[in-house]
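Before anything else, here is the set of structures, which you'll find just below.
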Structure P
Amino acid sequence: MSIPILSLLCVVLLPIIVISLALEIQSLTANDLSAALELDQACFGGLWNLQAYQRELESPNTELVGLFSNFSSSRMLGMGCFWSIVDEAHITIVAVHPHYHRQGLGAALLYSLLVRAYDRGLERATLEVRVSNSAAISLYQKFGFKTAGRRRGYYRDNGEDALVLWTGEMQQPDFPKTLDTWYTIVCDRLSQSEWQLVWK
């Protein structure tokens, strides 16, 4: 009589260690110019040159920030910029390296810019976005931006129209609570991609 041989599969369960990758948002300095140019080339194909970034750094009316991580070879993963004009933040850049899209980094940058605009005492924020950029439009809408107008043929590379978006009431008493809510949303989204924002 043959005796059946049972093959036993032994599964060893090891503890799962989740490592969050630290992200830091900070103001750019002259030491970051080369990284800013590299990111500009990767995102826009060379929108601004060295002199343009130097002017932004030197202007007291400009906020220029970078999104950094020591876990990336490029280190600067994104950057954002706005001009302070009277009581308005005119957002000129929200850029994330193409390798890091759809991980919540754009939301972190936008949040940072709005916090800095609030700290400057600005009442509202505005920006232009390509009408075809549905992902960016959706992001801005989540942060309270609404359509204020349309600029025909705004983008020189292909003549595409731009939507003008704006958000206001940034100096109202309840706006800090709105910022806290956004901060929680941003951090939750980043954690889904194993990022942790260490700036607030």
Structure Q
Amino acid sequence: MCKTYTELVIEGPFLLVKGFLLGFAGSRDETVSWFFHRNAGIKRVTFRELIKEWFEFENLVHLCIENTAKEALLKQIKATEAESGLKVISEKLIKSGRFYFSFTIHNKELGQRAKEILHNLPEGVELQDFTEMEETDEKAKGIELYSPAYEYTYEGKGLMHGAFHDVSKMYLSVKRSEFAQLVELKPLELEFN
């Protein structure tokens, strides 16, 4: 069964919310999965929200948390609201996630790894409007690294869409991969029920 998530908007400083969440997670028997918008590359709803966060005009932390732990976390925040100053502003069930990507890879080994990932997606994740092109130019063999001609090129672009848990795992694994600098990722967008 696929994990489901809820986006919580919590009023309070980021470090306080993070510390509260770490303490909460440490007190539980099972592992709790969560993502902060600012750390995971999740798109803010509006440009205005992003500006407010950059300049710290507003203390709102956007957090995506697994639904199995959501009620217990909400209860803890409510119970300690007077002491911590934390307050839940909104709560939205996440239906799915998506992100646009494009890449150009000139290393055959990395290209094969990227192709393997793209053609073996987890269940619940699909590619939309995906185009790819792989090309080998034997005449360019042995040419220097910064040449306009490359022996191997693998390029592609598209939209990855599906269950938030699986799409966010794909997004973060690409961001942390050995070919991350060769891939342009747009922010992960949430779709709500």
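Between structures P, Q, where is relative contact order in percent (Cα under 8 Å, 6 or more apart) highest?
On the way: P: 20; Q: 30.
Looking at the calculated values, the largest one is Q.
Tell me which of P, Q gives 1.5 when you compute distance in nm of label points 7 Å out along Cα→Cβ at positions 22 and 38. Intermediate results must be reported in sequence, preceding the final value.
Working: P: 2.0; Q: 1.5.
Traced to structure Q.
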Work out which structure the value 16, 50, 28, 5, 0 belongs to, where P(r) over Cα pairs in 10 Å bins from 0, in percent, for residues 62-149 alone was derived from one of P, Q. P
If distance in nm of label points 7 Å out along Cα→Cβ at positions 102 and 174 is calculated from each of P, Q, which structure is the one that comes out at 3.5? P
Can you say which of P, Q returns 6, 22, 27, 20, 12, 9, 4, 1 when P(r) over Cα pairs in 5 Å bins from 0, in percent, for residues 30-69 alone is computed? Q
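For structures P, Q, calculate mean projected area of the Cα convex hull in nm² and state which one comes out highest.
Numbers: P: 17.3; Q: 13.6.
Of structures P, Q, the maximum of mean projected area of the Cα convex hull in nm² occurs in P.
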P, Q: which one has distance in nm of label points 7 Å out along Cα→Cβ at positions 142 and 166, as calculated, at 2.5? P
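For distance in nm of label points 7 Å out along Cα→Cβ at positions 94 and 134, the calculated result is 1.8, so let me know which of P, Q that is.
Computed on structure P.
Read-outs throughout are calculated quantities, based only on the coordinates presented, and are distinct from any laboratory measurement. Every value quoted in this text rests on a predicted model; they were computed, and no experiment measured them. Cβ atoms are built from the backbone, for glycine too; each structure is taken alone.
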